[in-house]
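Take a look at these structures.
Values in this text are rule-based calculations from the coordinates and carry no lab data. These figures come from a predicted structure and were not determined experimentally. Cβ atoms are built from the backbone, for glycine too; each structure is taken alone.
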Structure P
Amino acid sequence: MNQTIEELLSKEVLYTLPVWTHEKETLIKLLKAYPFIQFASLVAVDLGGNDTDEKIPISLFIDEMDEFLTNGVQTDGSSVVLHGIATLNNAKVDMVPDLFVNWFIDYNYDHIHEETGLPIGTLRIPAFLVHDDKRVDSRSVLNRTEEYFDAKIKSLFKKYPSLVQEFNIDSAEEIEEVKLTSATELEFWVKTPEDPADEEKLSTSQMLKEQYWKRTKGNVRTALEESLMILEKYGFEPEMGHKEVGGVTATIGVSGKLNHVMEQLEIDWKYSTALQCADNELFIRELVEETFERYGLEVTFMAKPIEGVAGSGKHVHISVTLKLKNGKYVNLFSPQDMKKDYISAPGWGALMGLLRNYEVINPFVTATNDAFNRLKPGFEAPVCIVGSVGHTTEVPSRNRTVLVGLVRDTNNPLATRFELRAPNPTTNTYLTLGAIYQTMMDGMTSSAATGMTSKELEKEFSKDAGEEKFYLDKERAYRSEEDVFEDYTEEERTRLFSAPPATVWENLKGFTNYPERKAILLEGDVFSEAIVDAYRLATLSQWVTELMGRIIPNNMDVVRNSRKRHQVENATDLDVVNWEKINSLRNYLMKDSMETKSLFTRIREAVEVENYDNVSELQIEMAEKSAHLKQLYYAYRRNLLEELNDTSI
């Protein structure tokens, strides 16, 4: 252990309780020594990515600690997303503490403890959801992934001596532990409340690159600095906070403070083991959001909060490390000679497994309408199943247009990792990492069985579309060192890398269209049929609900607000023609008649009969036509010298 109980007790404020403190006697001693920690909360993450938060008085937690640590607390299955698992006639779900990850103390800086003058704290304890004696939550999936990966890698090293030889290990018995190392980041938009986005100014600022890496100012700077300082106190080891590409310059109000803030930021911190990485991110999101709110700033983690401007990503970094019994660490993806090979043989297998089976990973990565709004060419968001490893082995390079890129440092073999660029802030990191590592293991198992060297596997991965190989699909290509958006036409991208899904429904069909790939998720009982189906049903329900309750009503507002603005005496023939185009499109989108039904009505009717293929097609059409309506209306208004006085707008 890095700390002792005496060292923890000497601190003024506790921020993190490491694994070694999670036993009754130590916990009681710590909690009684810090009376401002007034509550405990079990934090489980359901299959919808929602985390629980309940306030258990710390006195009760201490009095009944044996029960809490062993059995946790009960909840009703209706309060968490477990479709088809926790049913109405079998709804009991237990939240059971995870004793093998860090616990955090969450402080309420608006609520001060009278005796000590310090903020009231809540001990947040990561937990599992247990139903019928089975763990059925997102954290459990990733926990099982770690256990399965450890056992499977050890068995591969025992079965295939070529792996032992490649890494200069005496024998497979030298491997003490296999660690899944992962890292995420946080991109988000911050603004002053109720300030509308000026899409034209934001788009222009982005094209001019006026914001990226620029200096933060005022309350944005203070909130960013405070966030990084607090992350340091929790031991998250923040690496950087900076402006991202989106945003416009704020103005100074009469009070001397900045107003009309509209900026995109990013915060990065150090990697961890996979499950701890996901727990860290969950806590950091809330910490950052609350910190900025204390400075009067509104934070959104939406993937695409503003149309026509860069969205927010959450690149996921993936690696595997062997811990040997002699204390040495070996990166499983790094080759012995960093200037001769890009990656090791297992590294090539992992990359092939991820890309070949991405159709059953993608439903976890991109699960909302908002997320699909971000994945469009032109904003550096990946839309094609293709990877990049670099132009040469001697000089590492990065291709930002591909789905998966290799990150390497020839002077630091432990830094070798893959970066998945498609995730966004709403991506369920637990399930995504679970699916990534499961498919990587499939590729690594297949490549190990061939006995191929790194150079031979590089040729396999670099295949042309139509070329037969032992593992990758014949009709596809999987590697490109070119700009996927600039150097290929849309038709070429589709032919080489397959057509990307455009809606949530198209994405969910990966589970049914590729049953043999879905079966990979089930290996080692990491996922289960019930969990995959529960996730599919929850995501489907969210898609339909949002489509009917938000997207269509929002587009109805766009249609209604696209009103006739020109005055007859000042109108030109162009104004009249422009308005006729707009009004025709308005009617097509929203207005029913005795003979025809509007696009909005056809979507509603398709939802009612659960014809989701049709719903998906109509949603794509609605998005295209709504965007076209906005473009037409902008052009129409730009040509007007004066507008009709309409006080209802």
Structure Q
Amino acid sequence: MHHNISLLANLAIALVVAFAGGVLARRLGLPTIVGYLVAGMAIGPFTPGFVGNVEDISQLAEIGVIFLMFGVGLHFSLKDLWAVRQVALPGAILQMAIATSLGFALSQLWGWEPVPGLLLGMSISIASTVVLLRGLMDNGLLNTSAGRIAVGWLVLEDLATVLILVLLPIIFGSQSEQSLLSGAFSLLKAALFVAVMLFAGRRLLPKLLDVIAGTRSRELFILAAVAIALGTAFGAAAFFDVSLALGAFLAGVVLSESQFSHQIGDDVLPFRETFAVIFFVSVGMIVNPLYLWANAGQVLALTALIVLGKAFITQLLGFFLPASGRTMLVVAAGLSQIGEFSFILGSAGMALGLLNQEQYSLILAGALLSIMVNPLMFRLIKPIEQAMQRVSPRLWQWFDSHPLQPAELALPREGHVVVVGYGRVGQHIVTVLEKLGIPRLVIEIDSGRAAEFNAHGVPTLFGDAANSDVLVHAGLERARALVVTLPDEMATEMVVAAARKIAPNLPIIARAATTKGVGRLINLGARDVIHPELEGGLEVMRHTLLCLGYPATQVQGYTDAVRRDEYDFTVSSPAEHQALDQMVRAARGIEITWRMVGEQSPIVGQTLAEANIRARTGASVIALIRNQQLIANPKSSTVFQAGDLVGLIGESDQITAAEELISGATVAREPVLAGR
């Protein structure tokens, strides 16, 4: 295949194959990162078929690195890190040091040079932020004390990685010319850049966003956020000779304390996700499957060290760190993998000539396999905990003897209402449920807001309900209802479809954005679908009818019928005919009660005379609605059919008796006279 294709073509092909790989990975129950890496291998130079331009895609991947690091900085919280410092700080330092030493020792057994071996050790000591967050979200653990410790632990690893990325080119950038003086000068420039960002940038960039927000232009605000991320990264490299990654990270840190930080995260997310995919594809392109197959023993040994070795190291540290046994099991499971930061560190080593392509491929293979195995590690948490308690109670008592973290907010597990999305509508629902004393559980995609809700006593699971397994941990099978208030209709449809599979009988109330969406959501299993715009029109109609003097119960019956008919205002369904006719009769002083004749009703196939409803109950049949046609004063020879709406008048006890007769329940009243 020829390689002289345009940058646009490379981008398009990379995204298409990544999409295919991501879909296949999800079908197999694997993280999408695995699909992206395999997609990169498929268009790489080591596999047959189309070969993408590695140089072009690698340049696009740099943008992915920038947005990844910008996102890490944006969600960096010194306050959260300080809260878990007693566990996260010594744990991260010791775990990285031990894992690096073991990786280095393994490389020496293979006959590697010391510097590549050291890079290998550092690469396997750093877990993937993306994989960790996804694992914690999917298992409903992110808002627990264990989840917060794992995230704080990983933030420290990320900071260590940033420092390593700064020091690598200084120490190894130019061995022939690099002197102590020039190295010190490079460190001074990096320190100067950090100072400029933390002091000047912290004052200027948030003010710039304030000015842009004042223009009320969404496009300018998004452009400003993207420009700050890319511009700061480029400026850091061009003027201070530091890495793009450090520049992007500090830009995120500076903006993390801005009032717009959540909005920036939402706006930049599509760019981050798209170019991060390109980054993973570019990594996969340089993996040589033949080399991995020929060196399968090394691949498996390295993967075992990443998955089992790192998990074992973390659990050993649990005997000395002030955290509960279960907390350390969660942290061990979450950190038993490597990912994007290992790729970034390895690619930096490649660029400096410290690693060759085969060595880098080995790191990538370890990452690929560890990411595939990581979901299994989370599933093993409970069995391992039970096994340790059963096999060696004393050992478990020692492992679990350290002070627990502050008490967590208990999540409701039965008889609760699950609310997906905590905007204005969701907040009002949660407030009402609280006043009524009904347990509630919120699922929120914004981590900052989720933490805030938990702090205010609102049980919250952090995660994207439309793209995660977080619904599995919401107890839908034992919930009373699910309320989906998301403004994105496609996301709402995905949530409703997933919830219906988990809990087939769960009442689902959903919000629709379009008229067509109402029908789709009902078909997917939502019991009640609310269209805010059409609901406003229906409310105007309701008030109009009430103003004209129609009874409130009949008006409510009509509006409910319109909702059930998917907001069709053309009066086309039997229920709407029934409700309108009932209003007409009520306005004339006669209130009719309508009841449906079911397929199992004993009066199906009987004539009005044979059914003898009036003699048996005291209520009179004055009308039928059949096939959307109103039959007033039906004859005694009229035969009842399944689906008929029967119009009844009478006293309340007579109506109740007639309803029982039509439905097939026992009627105590004795026949008194013939008639209707």
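The maximum of distance in nm of label points 7 Å out along Cα→Cβ at positions 73 and 457 over structures P, Q, that is, the highest value, falls on P.
Match the computed value 4.9 of distance in nm of label points 7 Å out along Cα→Cβ at positions 81 and 337 to one of the structures P, Q, and report its label. Value 4.9 for distance in nm of label points 7 Å out along Cα→Cβ at positions 81 and 337 corresponds to P out of P, Q. From P, Q, which structure was helix-only ellipticity at 222 nm (-39500 (n - 2.57) for each DSSP H run of 4 or more, over all residues; to 500) = -12500 calculated on? Source structure: P.
Each of P, Q could give Rg and Dmax of the Cα atoms in Å, for residues 241-312 alone, but the derived value 18.5, 53 comes from Q. For the structures shown (P, Q), mean count of other Cβ atoms within 10 Å over residues 161-168 is largest in Q.
In this comparison of P, Q, the computed figure 15.4 for mean count of other Cβ atoms within 10 Å over residues 233-240 is attributed to P.
Assuming 38 is percent of Cα pairs over 39 Å apart as calculated from a single structure, say which of P, Q it is. The value was obtained from structure P.
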